[in-house]
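Rule-based calculations on the coordinates, nothing more; no lab input. As the structure is a computational prediction, the values presented were derived from the model and not from experiment.
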Structure 1
Amino acid sequence: MVEPGRIDLFVGTDCETPVLTGAVELTGPVHEVTTADRRLVRVRTAVG
């Protein structure tokens with residue numbers, strides 16, 4: 001299941017020590033992933 005919403009991301013030496021952080025926002029309707037779905041996605045980014 002893919003649902004719209006914010007996903008927080010981090011990179012660090014361990015879970016308690018994030019070095020870089022960021023977030024992405026998934027938009028669009030809820031989508032149930034099945035074996036019939038292609039595994040290619042189109043991505044568009046926007047700053048701001």
Structure 2
Amino acid sequence: MRDIIETPPEPGAALPPLWKRLAWFAGLSFTGAASCAAIAYALKLLLR
């Protein structure tokens with residue numbers, strides 16, 4: 001069974017490819033902005 005929490009990488013270990021790190025950054029940024037917009041829209045509907 002795979003560990004749920006991964007340990008930190010060893011010092012000097014190779015980093016994941018740049019495209020994978022940028023994809024994670026873009027995905028997290030988009031998800032954060034979308035959830036913020038959804039909450040703002042829901043609050044706007046509640047305050048009408």
task: Name the one structure among 1, 2 that helix-only ellipticity at 222 nm (-39500 (n - 2.57) for each DSSP H run of 4 or more, over all residues; to 500) of 0 was derived from.
output: 1
query: log10 I(q)/I(0) by the Debye sum over Cα atoms at q = 0.14 Å⁻¹ was computed and gave -0.54; which structure, 1, 2, did it come from?
result: 1
